[in-house]
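Since every read-out is calculated from the coordinates, none of them should be taken as a lab result. Every value quoted in this text rests on a predicted model; they were computed, and no experiment measured them. Cβ atoms are built from the backbone, for glycine too; each structure is taken alone.
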Structure I
């Protein structure tokens, strides 16, 4: 009896041991699989409709390279860009038909250094200078014609600036920034000749133009141009870039030369101490996550510095719809700028 009981007990113990081992191995395999899945987190900063892949090496914040490149490429996030361009071109043609073609005036020696002036009939009127966007590569003053009528009808001159592209500048953003600064200085010095009030000079810009507008707003006008520190009385920076370091890590570095000097000199967020004029900062909620972050953080930094700031968040607007809002007196940006200029 002892022998039989002993044998039976040994068999049961052996059976349980094998089951335990197999169960433990299975549990270990499941745990390992879960760990691999967790380690290979999926991308989350991609344009709508793009299938995420396992996240690669982190480049900036929690972006991998593909995500960061996408975060500085607006068209992928705004599929209606083509339609917007067509309707804005139609509005530009209608505005010119009503106002007449703009005067094209030279502010510098090269052929591209010209601006387009849409004049109001009101004497000694304020001036808004517009800096177009286009990823520093595209765009021109003529594209902004549809925005002119709002300012002219409200009693302000509208000036759209042409400047070289970063491609023609061989990757040098300093060339572009200096041209836009000289255009502003020229307008200030010559405004009286065409009925403008240089003491009511404002600037606005969108996208890469928003970046350049911010560069202008943080310029040391006394030191660099021997002009009053408060040349500008206000500005709008819509969907702009204010810290070039993360941009330098993106695909834009393939056509922009991001030297240490460029990163330091042309990152407005590093020169908020020079900001004197009240500024409106704006972005849409359908823009890329990086453009939204850049504008939020610049606005927060300006506010923390005790400077006058208004942050406008356009709900349901993509990057290009934000710019369109500026050409409408009832649009969020049109209304904000007219209020800033104290115009009805």
Structure II
């Protein structure tokens, strides 16, 4: 593309938490012309007061036909809705960045369990976790952007697994703010249920475990928890490393893996906290090694609405179009 050319872009699902973050990022992106912001269904037009001054356009009813006239569409829709919207967009050669889980799983059996509306992956589908799949993005017609929990887990674990520094079981104790459950209210996410409480859920029955295992190539024990925060994910990961492994080896593995990753901040023994990543596209990773026992604890932390959703989608978009991957994400 020319140095001043802008990509015409639309967002479907703009009223949800991740969708609003997409609108906020894309409306200020120097290489984007935001042409359409739509709800997730055929509702009446409305406005987003929280984005006043950033994006003052209306949130229109979902209109797939209109979206087919654009260069790129970002989907922040429920899985089944994305499954229905993606095929007509691809047929019209629109490039799609999907934030739902509908197209993430490559194994048909696993996909049929968790995302039953998608029988097969379209040609040109790429999994979108920028630090790991950047080479696949420029040629992708459909980018299935990685989930929030899997992003924190895989970025923390993949360098260790790839370096054969993990032995035995992997236990991922994950905690997320309530926005990770989406905007539609449920009994579980009601203020009176969440406030001053902490609960585990989806034990042995969470779709993100399949995504984590797909990307790591190993089994994990994944237990998510709901905590009384608006946003943020913190995962405490327990592994064992081979006898004789040193802290210097662990640090070097991470430094090598993320030497050219502007949104990974390696904290070493200064373990990450949610407050330092909230409202940013950073993933912070820290660790502590007990060399005598070979126990390694890794803490990975990110904003579930940005690095875990909208920010990562824009980062994937930047790489796909040959832009600096930081563009529009460091304001």
Structure III
């Protein structure tokens, strides 16, 4: 019988992030399909709030590693906590949300456990009575299904690829798992956090809309001149009004390295497609993009895709967007921002 452990860490306020709840949802479904045992392991400074949120998931074991030493991301302490939880649960299958903190430590923890790990898992299912994991290869063009007999098998589930677990919270007591740390393990210290102000944040993974700005924003417009200052104002204004997440094509992200004028708030972190990210927002709106295949693959998991482009024969007009608006993106985004700001209080 398989023992499935859902492994997650708590946020600074003690809550469980959406990615962690998605891992719990995947673990609950997998345990039911396999007829196996389910365990939940949490680590962080304080797990009480997160523990109450997942108390009704049906786990037979609720385990925790807590204390101020586990509050911040640190390889040595995070790895020690994850290893202790896996051993205490006797897990044969481990599911963790592939956030930066978990993705950094789980491969190393798997080596300590003598197991095998697969990353960027997009789906966990059961076929023929056996657990199967699916993931994408070759820039999300090829989907593969993986099965392993070796145990423990550790799976890092990509955020956004599974519905988060929802259930009624309840008061619950987690079983504390002791972890002894050496002074060397606590050598690295977090002295502070630098983060952009809320109105400067352009990457919002949980936003309902992904707004993609292409290189056309920096090119010459109808009057024969580029309008970089206006482009920045239009894009940032729309992001503030819509609270959308910002993406860009590789061509625009690469302009900085070519010595050309760029949008000051744009970086490779915003890149979608090719070597960039694969977002999973409900809706997407691309502007001034040509819609080349690598770029389209980058946001293929968006449910509804629309584009604004002056060229009716651009790549988006060839079936790569659900709706194409043949119009000037500057004029369209200005009007949309005006309407959003006007209706903000309604």
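Taking mean count of other Cβ atoms within 10 Å over residues 90-97 as the measure, the highest value among I, II, III is held by III. Figure out for me which of the structures I, II, III the number 42, 22, 19 belongs to, where semi-axes √(5λ) of the Cα gyration tensor in Å was derived from the coordinates. Computing semi-axes √(5λ) of the Cα gyration tensor in Å on every structure in I, II, III gives 42, 22, 19 only for III.
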